[in-house]
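Take a look at the structures below.
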Structure P
Amino acid sequence: MKPTQELVDEHNGIKRMLSVLTEVARRLDAGEAVEPADMEQMIDFIRGFADRCHHGKEEDLLFVAMEEAGIPRQGGPIGVMLHEHTLGRGYVQGMAEGLAEYQAGGAAAARIAENARGYVALLTQHIHKEDNILYPMADRVLTAAKQAELLEGFARVEQERVGPGKHEAYHALLDRLEAAYLHAAH
């Protein structure tokens with residue numbers, strides 16, 4: 001497997017969470033209650049899986065390898081992706097702050113929904129650009145040896161930053177949240 005294929009596979013999990021977030025935002029906008037513990041787990045998934053694991057692999061390994069192969073950071077696609085990662089973290093922080101207020105009985109549902117919608121919109125187009133522009137570019141410029149090295153680095157990220165069994169736990173969480181929010185919504 002190419003390292004970019006591993007990242008595309010992770011995007012599929014992230015897109016599943018984006019679907020859940022879309023429904024949560026809809027419910028919050030409609031004045032429906034959403035279980036705060038579920039929202040905490042959604043934020044944990046984004047921070048742990050999407051950011052620490054997935055973006056960590058990109059920022060610390062893939063993007064560095066691409067720069068070494070001649071793809072510029074500034075003024076190129078890597079710089080755009082890094083900027084969007086930062087924007088995404090801002091939306092997640094907004095959701096987390098809104099959730100703290102929501103749990104304290106405040107009227108923060110609109111803040112959570114607004115940040116969730118912003119995150120979904122950002123990540124939807126971000127994933128499209130990575131899958132269709134950035135990753136094919138990486139596949140063209142990275143040698144087979146560099147790709148093998150990246151796969152080893154990705155495995156270290158999984159072990160050191162995410163931890164054993166956590167990937168599977170995140171997928172089980174996705175299954176549960178989809179059942180609760182998407183299948184119940186129809």
Structure Q
Amino acid sequence: MPAKATWALAEPSTMALDEARAELVRRFLRCFGPATHSQLAAWAQTAPSHAKALFAAVSDELEAVRLDGRRAFVLAADAARLEAPPAARGVRLLGGHDPYVAQPDRAALTPDPALRKRIFVAVGRPGIVLHDGALAGLWRARKRGDVLDVTVEWLGEPADIDDEAKAVARLRGCATVRVAATAA
């Protein structure tokens with residue numbers, strides 16, 4: 001029998017509304033920065049004018065940076081850490097709605113508009129393969145009994161995804177995983 005979803009509601013926060021709004025901006029920038037108020041608006045599904053006011057409320061905590069020739073913001077406390085981040089290593093399979101994949105700056109994930117259109121579809125979004133931090137492929141999985149079939153469309157040089165695919169299979173309750181490549 002499938003597991004039932006359980007929803008639990010936490011007690012309402014006692015945090016003041018202004019502080020809660022400031023914390024929203026801080027958390028957004030820690031996860032998705034450098035970013036702009038327009039990106040916050042898209043992510044939070046609010047008006048750009050409201051997001052601009054939210055950024056203004058924490059302006060003393062922000063540092064402007066240049067990203068691909070445009071102005072964006074990070075938390076000043078995070079700026080030094082972002083100047084020399086560690087190199088990404090290894091292979092990761094991220095689901096199509098993983099927070100990294102669903103980031104507001106889709107061009108940061110892939111500058112190619114045609115590829116972005118294929119990744120960010122309304123229904124049936126593929127996952128992505130990251131290899132050493134770079135987009136290396138698109139993947140999909142289909143469960144057939146206790147077997148997970150993973151198909152990968154490589155965008156460049158193939159990488160070894162077997163360990164990652166086995167982890168996904170375990171999470172999906174499968175004893176076996178089969179990995180296959182498809183043509184681009």
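So FRET efficiency 1/(1 + (r/R0)^6) of positions 30 and 78 (r between Cβ atoms, R0 = 35 Å, to 0.05), computed for just one structure, reads 0.35; which one of P, Q is that? Walk me through the intermediate numbers first.
Numbers: P: 0.35; Q: 1.00.
Computing FRET efficiency 1/(1 + (r/R0)^6) of positions 30 and 78 (r between Cβ atoms, R0 = 35 Å, to 0.05) on every structure in P, Q gives 0.35 only for P.
Ranked by percent of Cα pairs over 27 Å apart, structures P, Q are topped by Q, which has the highest value. When helix-only ellipticity at 222 nm (-39500 (n - 2.57) for each DSSP H run of 4 or more, over all residues; to 500) is calculated, the result is -9000; to which of the structures P, Q does this value belong? Derived from the structure labelled Q.
If FRET efficiency 1/(1 + (r/R0)^6) of positions 46 and 94 (r between Cβ atoms, R0 = 25 Å, to 0.05) is calculated from each of P, Q, which structure is the one that comes out at 1.00? It traces back to P. Please state which of the structures P, Q yields 20, 11, 5 when semi-axes √(5λ) of the Cα gyration tensor in Å, for residues 14-53 alone is computed from it. Only structure P yields this read-out.
One of P, Q was used to compute relative contact order in percent (Cα under 8 Å, 6 or more apart), and the result was 14. Which label is that? Could the numbers behind the result be given before it?
On the way: P: 40; Q: 14.
This figure was derived from Q.
Laboratory data are not the source of any read-out in this text; all were calculated from the coordinates shown. If you're wondering where the values come from, they're calculated on a predicted model, not measured in any experiment. Cβ atoms are built from the backbone, for glycine too; each structure is taken alone.
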